[in-house]
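Read-outs throughout are calculated quantities, based only on the coordinates presented, and are distinct from any laboratory measurement. Quick caveat, the model's predicted, so the values are computed rather than measured. Cβ atoms are built from the backbone, for glycine too; each structure is taken alone.
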Structure 1
Amino acid sequence: MSDPEVVTPRLLLRTMSASFLDASLADDLTAAQALIGLRVPAAWFGEKALMELRLEDLENDPAYQDWSLRAIGLRSTREMVGYLGFHSRPNPAYLQLLVADAIELGYTVFPPYRGRGFATEAVIGLIGWAHRAANIGNFVVSISPDNQPSRAIAARLGFRRIGEHIDEDDVVEEIFLLDGAAAEATFALAAGPTAPADLPGS
């Protein structure tokens, strides 16, 4: 399976290759932009720890590529406005005690581009892709209690709180699950035309 791009009404969700991550780690803007086909902002180059983690994941499991990080690009201007992706391939062992046949995702929109619905649209697009590609019906996000924009996105899409955990930085995060009828509604959004006006928030 190889799906380097997911297209939504306003966005391009482009897979980040190992070569792109290597160029980004080296602060090689010219190479990074050529490899991703987007204008890459300075904010992305501050995510070195994430780049290193995902490169290690890809080295350990090349089949993780389609599930790994994707750049969020604007179709109209070819600007990279953020990134998102899944933390693993579907149904990882660490989630099985919490919920079966699930996958966890994360997302970030850079500050200058927030408040226009890009994160919501990107999450809908990626969830829809995962459902089509692998028939996944359960999605998990972990959000810190003070991250109100992400909590608002999760609530808008029908995620419900199912617990909490301590992350690797000893920070409490709440765990939210999208499943059942709420997931079906999100799949329907991903399958049909979604106007920007329908997607308020981050």
Structure 2
Amino acid sequence: MLYSTFAMAQLQFKTGKNGFETFLKINTVYPQYSLYNCIQGTVSVSFKLTQEGLVYFSKVTKGIGTDLDDEALRLVRLSSGRWQVPIGYDTTVSVVVPVNFVLSGYNCDRKTKNEIDAAIKAYQADEGLLDAVINFYKNADKANTAQEQQIIAIKNQLGIDDEYLSSRIKNGLKKIKQGDRQGACEDFNFVKNVGSALADQYIAKYCK
């Protein structure tokens, strides 16, 4: 795959020179896990643009390893249609943009680097447990009901309670206001897929 810094220099965001950085700042919905654990940093996302400025073939090329990676990818996809592409632009070339995540006002100065690194490792380790929870509820009609107590224990271990799920719904509603129905429905369906009905009304309204 071909990457080009020259291609990026050719592009302009429709709101001006610093438009993309401003767009990211305005539209970032800081993911809960990284927010609560003071995880910050830069995620690199590559993408291609059509002649109309639509984003396609987007993916994380260098991530942090937490939910910040997903948010960076969402933001780049949300920028689709907001790019000015010059005539003759090579639409087969991938460009890479940094998406920076910075927290202030959350007492993150009290977190040590070791604590943050441990939180990142814990997130990655918990992905397998989360998959087990989602798989159970997606196949609940075939699941062994005796296993549900074990699944509930895993949910408690992961901190998946009504407070957490409500915060996921709140983030989903923020994304709806941004016009990002896909991102919102990912949040709403997450709530459903871990065995909760809290987001059902939003799924019925936005995700059909």
Structure 3
Amino acid sequence: MFPAVLLIIVTAYLLGSVPTGYLLVRFFLKRDIRSSGSGNIGATNVLRSGGKRLGALTFLLDVFKGCCAVWLGGFLGAMLLPTWPVRTAQAIAVVAAVLGNVFPIWLKFKGGKGVSTGFGVFLVAAPWAALCAITVFAFLLTLSRYVSLASILGAACFPVFAFFLVRGDKPLAFIAAQAIVSLIIILKHHQNIRRLLSGTESRFGAKKAL
């Protein structure tokens, strides 16, 4: 049992830890995204510092790697842990993939904030809840133009959507994974929360003063 669980964790973590934003900016612009803007390797900073196309591609690839991690985690669970609920194996992969995105081994454990990859993992594990959460994100972003606020509240409401929209068995690990990932995303926005409270957070699309 332990080797199978370890394989799911390692596989999902390594998939999640692929630093897509860093690699795209390094390849196309010959720059280190960590030295631009907020220094984050996520889609928002890539969009602001590297352009809309690279930002959109970063988002899509981060979502894709999250989807792949959870799909593969469920596949490995069904094959190696046949007595376990598939959602338990998926839950392990969910947390491991997001931790990989936030703490990638390739960049000295300094990665993104888990939003895009978090959406990707739950797009497989709890698709309707994930779509509702990203709808909340889009609505709040349009309304406030604060990416951070939209991300925080989108992550916070996801477990609520999952509770009502996910059908079938909900193993404890599956429920715990939702709460853990939401908490990770919120905690990774701690600096943004301070800026939101102080009124100094940058709005999406706003030009910085020179």
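At a glance:
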{"quantity": "At a computed -10500 (helix-only ellipticity at 222 nm (-39500 (n - 2.57) for each DSSP H run of 4 or more, over all residues; to 500)), which of 1, 2, 3", "calculated": "1"}
{"quantity": "Winner on mean count of other Cβ atoms within 10 Å over residues 98-105 once structures 1, 2, 3 are ranked, highest first", "calculated": "3"}
{"quantity": "Mean projected area of the Cα convex hull in nm², for residues 26-65 alone derived as 2.5 - corresponding label from 1, 2, 3", "calculated": "3"}
